[in-house]
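Listed after this line are the structures, all set down as structure tokens.
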Structure P
Amino acid sequence: MTEKIDILSLSRGELQSEIEALGEKKFRADQIYDWLHVKKITDFSKMTNLSAQLRERLVERFWINSIKIKKRLVSDIDNTVKYLYELSDAEHVETVLMEYKHGNSICISSQVGCKMGCKFCASTKAGYVRDLTASEMLLQIYESEKDSGRRIDHIVLMGIGEPLDNFDNVIKFLRLMEEKPDMSLRHISLSTCGLVDRIYELAELKLGITLSISLHAPTDELRSSIMPINDRYNIAELMKACRYYFDTTGRRISYEFALIDGVNDNKQTADALIKLLKGQNCHVNLIPVNAIKEGVFKKSRSVEAFKEMLCQGGINATVRRTLGADINAACGQLRRDNQ
């Protein structure tokens with residue numbers, strides 16, 4: 001028996017090819033695409049402008065993926081909403097919906113768990129299970145929009161998982177978003193801990209997305225102590241890949257820097273970071289680290305001072321606004337508690 005196709009993960013072109021292979025006209029694929037991605041219908045029987053025979057054939061050939069809300073937390077401070085979504089195989093991922101002056105931003109997951117082992121991250125504590133499909137990433141957006149009644153303006157792949165470790169499915173997801181008239185890829189950011197080989201591949205695709213590098217330390221010794229990926233790709237290799245990404249795409253790199261009390265929030269670290277990034281067209285996003293269960297790291301008390309040191313050194317730096325503090329909106333904690 002042929003395995004059914006996840007129809008929500010198909011691009012418009014792929015869907016057209018599949019429908020034409022069934023002996024149907026090309027415009028039928030456009031009708032189906034509209035039901036799935038505009039009306040967001042989850043049942044083939046409700047596609048009323050298709051014949052009963054075609055609907056039956058769709059059921060035989062395809063399946064429509066779905067996710068459901070297992071838990072929802074809403075911040076009383078800033079309306080941030082944190083979702084724990086249950087997938088079709090009963091695994092769970094997290095999604096965070098945030099309000100900004102410039103619009104609504106959503107942080108989505110790309111894997112169930114994470115392999116990367118960063119010492120300060122809750123996502124990796126529960127272990128890696130599997131990659132998400134393109135449809136499972138897409139459904140985090142669709143279901144969050146439906147539940148909240150808010151239109152999503154910006155997308156960040158910075159939830160549970162390492163997006164570039166799930167490269168093919170993430171690219172399929174980005175291609176799906178590229179087809180949407182109300183979503184520019186320039187409004188999408190992808191955060192990676194630094195899978196250098198994949199950064200080169202991503203650069204060649206010239207998608208126009210913003211690349212965010214989870215840097216968190218300016219020296220190999222310090223970075224390796226908190227991020228095991230640095231033993232595979234050191235900072236020199238990572239910086240070379242980042243320069244290539246900028247030269248190839250023209251897109252400014254954003255560096256994420258989680259400030260940890262007594263670890264990477266001192267003047268010595270700031271000076272080393274200035275030296276590392278001097279001359280790059282980049283931005284540093286400072287993040288007060290979130291305390292997690294089983295973790296030993298504490299939030300820095302020197303965030304503003306660190307920012308001033310970078311700015312005085314000629315580095316464009318800002319402090320990320322803390323959202324959803326009353327609901328532990330940082331990714332990984334809700335899934336971990338559920339387990």
Structure Q
Amino acid sequence: MAHNTFGNRLTLTTFGESHGKAIGGILDGCPSGLTLDFDAIQNELNRRKPGQSKLVTQRKENDKVQFLSGIFEGKTTGASIGFLIENSNQKSKDYNHLKDVYRPSHADFTYDKKYGHRDYRGGGRSSARETANWVVAGAIAKQIIKDIQISAFTSTVGAITIDKPYQKIDFSKTDTNDVKCPDAKTAKKMIDLIKKVKSEGDTIGGKITCVVQNVPIGLGEPIFNKLQAQLAKAMFTINAVKGFEYGTGFCAAAMKGSEHNDLFTTDGTTQSNLSGGIQGGISNGMDIYFRVGFKPVATLMKDQESIDKNGNVVIVKGKGRHDACVVPRAVPIVEAMTALVLADFWLLDN
């Protein structure tokens with residue numbers, strides 16, 4: 001299996017499976033002499049870990065990261081940073097019934113056909129368990145670009161959406177509820193919907209909005225390494241992501257140029273920011289904002305018709321511990337992948 005590395009100047013290579021002994025990674029390209037805030041790194045993992053509320057999978061993992069190399073006396077040495085996260089609460093027997101069965105809308109079928117062999121325990125390498133590695137690396141990337149503020153939050157669950165622009169949102173309230181929505185009234189509606197869907201054995205999708213502030217001018221390389229292209233790639237790397245749009249996104253298709261252009265002011269900023277902080281593939285110093293759409297989790301707690309590896313029609317039983325809505329736990333993952341992209345570009349210029 002190739003392509004387990006993300007990034008150019010700052011690279012993350014990961015390993016491990018959902019029900020293996022551990023997952024982990026190697027972060028290469030981190031500058032030396034950076035004093036790491038280990039509590040901040042662990043806090044990011046805690047924001048993502050399972051079992052933190054009744055809305056998400058009840059798999060209980062401590063998700064304590066162990067650093068193996070590249071750090072001495074609390075500072076980075078410039079060498080590769082190796083880290084490990086042990087898996088301690090696997091229930092592999094929950095997946096025995098899937099050994100020869102392809103779950104609808106999962107990676108089971110494609111992995112089996114491509115590699116001729118797959119780890120059916122929780123999806124193996126295709127599991128979102130892998131994203132814990134990204135959160136560790138992203139937490140370090142945030143400290144490399146400490147002046148840049150990255151704030152993601154749940155903005156939509158099903159048809160329930162925050163009805164206010166991001167400029168009027170208090171990002172400090174994002175983690176004050178289980179759904180990671182900074183608007184209390186909207187959060188309650190989202191939570192009630194997720195609980196209802198979960199009680200029916202079903203799942204629901206949603207959107208995450210990410211806002212990046214204090215962005216320097218000049219991040220991004222035109223032509224084949226545009227900033228928005230790398231952000232899109234990073235977001236589509238996340239499990240269950242089905243869409244990405246920045247600035248006005250698809251709404252721009254219905255607008256006139258006279259409505260959409262961001263006119264300059266005398267100080268080099270723009271009167272509006274419909275471009276989403278990126279022009280010509282390069283950051284222009286304005287806020288970067290984008291939205292990421294997530295599909296409903298494919299594992300349902302109800303029977304579904306499918307096929308086995310021999311082409312026979314079978315009934316897939318809904319078992320195991322799964323999220324009814326992946327969006328809340330994906331908020332720190334979106335931030336982490338954003339940080340990796342921005343730190344990568346920042347290191348190219350510094």
Structure R
Amino acid sequence: MSGTHGIAIVLGTRPEVIKNWAIVEALREAQVRHCVLHTNQHADWTMHGEQFEQLGYRPDAVLDGRYSLGRAVDWVGERLRQDCFDTVLVNGDTAAALVGALAGMYSDRRIVHVEAGLRAFDPRMYEERNRIMVDAVAHLLLAYTDREADYLRGQRECRGEVRVVGNTTVDLLHRFGDRLVSPRPGPFLFATMHRKEFTDDPARMRSVFAALATIATEVPVVLPLHPRTADAMRRAGIGSGATGAVELVTPMGPFEALAHIAAAECVLTDSGCVQEEACILGTPCVTVRDNSERGITLELGANVLSGFATEAIVRHARAQRSLGRGAWRHPYGEPGVGRRIVEAMVGRP
């Protein structure tokens with residue numbers, strides 16, 4: 001075990017299930033004692049159960065009952081102490097990442113933050129506050145690229161060791177690339193919209209849906225409807241007619257979603273992970289937000305910000321469609337990211 005009593009991976013959302021696959025695989029291969037603790041933040045089967053099933057791993061424990069951040073922190077802390085895990089690993093900028101970091105801090109455990117150093121420089125975003133706090137308490141900060149690592153080294157509040165390891169999505173695509181079969185004939189655009197700044201603003205929702213409806217008159221648009229978005233539409237009285245000819249589908253499993261991203265002419269999204277996935281797969285992206293923590297994708301031209309105005313979204317979608325696929329080299333490292341993360345935590349075997 002190279003001097004460790006074990007590693008607890010704390011997660012609670014669909015993206016974390018996907019992001020942590022490579023780490024779990026590498027821990028298994030290295031025979032490092034570990035467990036996966038699920039905070040039950042996304043209790044909907046379509047948002048995490050199917051992902052676990054397709055990726056071949058499961059949580060070792062799930063928080064019972066109604067989710068709250070306070071209950072989750074207490075539960076994770078108790079598991080760390082009871083099961084003698086001396087390291088807690090969190091991934092990204094979710095509430096679960098903050099839960100794991102807080103539980104680790106108050107249990108005097110070593111905290112490892114994967115995806116460290118991303119910043120949108122928007123303090124209004126919950127995700128931004130989460131990643132700032134996690135970076136500040138982490139003992140080991142594992143960055144995607146030199147860009148994030150250099151930023152972290154310049155921040156006085158970040159006292160942990162900084163290393164560049166790459167993006168675990170690279171491992172996932174390397175291992176399962178043969179499962180990304182083109183999902184439909186002919187050109188199409190793929191869209192995902194679910195973030196709080198979108199679903200909490202009915203006017204923004206209508207503006208974005210009007211843009212997607214306009215684009216759908218030129219090329220088919222596929223939109224998996226996130227439960228949060230579907231609920232927000234119901235509460236705002238926005239019917240499916242607002243999306244025109246857009247094909248509304250149920251949430252997809254990881255490989256179905258990645259296959260759509262890989263085959264699409266362009267992706268429109270407010271998701272951070274989808275921006276990365278599109279960049280790695282060579283698919284032009286339009287981020288329907290005013291900012292992005294994936295600034296490196298903007299610098300490459302793989303991604304553009306459209307804001308929420310209908311006309312701007314349509315204009316950027318047309319421009320990105322004309323860009324063509326793979327007009328850049330992705331910056332997220334070579335396969336072996338999970339192994340590099342495990343080596344950073346426990347040393348080489």
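Readers should treat all values here as calculations from the given coordinates under stated rules, not as data from a laboratory. A quick note: this is a predicted structure, and the numbers were derived from the prediction, not measured.
Structures P, Q, R were compared on mean projected area of the Cα convex hull in nm², for residues 124-267 alone, and the highest value belongs to Q. For helix-only ellipticity at 222 nm (-39500 (n - 2.57) for each DSSP H run of 4 or more, over all residues; to 500), the calculated result is -10500, so let me know which of P, Q, R that is. This value belongs to structure P.
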